[in-house]
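In structure tokens below, several structures.
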Structure 1
Amino acid sequence: MGKTVTSIIGVGLMVTGVLATGGLGLALMAAGLAVQTAGSLLFQDKMPSGGYRE
């Protein structure tokens, strides 16, 4: 759920940055990229542990 939300927010910021002009557009695009990167680092898929017993 959180991964989807951060992805949508990141894309929204980047699209808004493309539409905006000047330094504001660049800042919005950078913020969108930062949100997507943080979301991918925070909400990683959980891998099963290799040391479990059956």
Structure 2
Amino acid sequence: MNNIIFNIMSDKEKILNAINKLAKLDAALAENLTKLAKLAEEKPFIYKQAIQQLNSL
């Protein structure tokens, strides 16, 4: 159970760190994240392709 809690906190920390970094670099971050979320909901195949592209960098 403690390991699961640690992993959840670790993921939350990763997300917060990434958001903070992106917020400094992308003035349109909120809009871009909203579009990305919409893409994941409405066109999951294209979203998965975008993630694969990111992972290949």
Structure 3
Amino acid sequence: MLAQELHTFIQDCQRVASELRSLAGQASGVARSTLNESVHHLEMCIKECEFAAQQIR
């Protein structure tokens, strides 16, 4: 059960990252930079969650 919940969480985070990328593409200046940095941090969290999911299996 935990692995499935983690997988769902990862998918949700991937959707949010995609939405942030889209917003960053429409923004400029500091807003674009901040959104891109947010995507980067979220992607690092996703990678850590994917690693944890592999360890559970």
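Taken together, the values in this text are just the output of simple stated rules run on the coordinates, not laboratory data. Here the structure is a predicted model, which means the values were calculated and not measured.
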- request: Can you spot which of 1, 2, 3 the value -25000 was calculated from, given it is helix-only ellipticity at 222 nm (-39500 (n - 2.57) for each DSSP H run of 4 or more, over all residues; to 500)?
  value: 1
- prompt: Among the shown structures 1, 2, 3, from which was the value 34, 9, 5 of semi-axes √(5λ) of the Cα gyration tensor in Å calculated?
  reply: 1
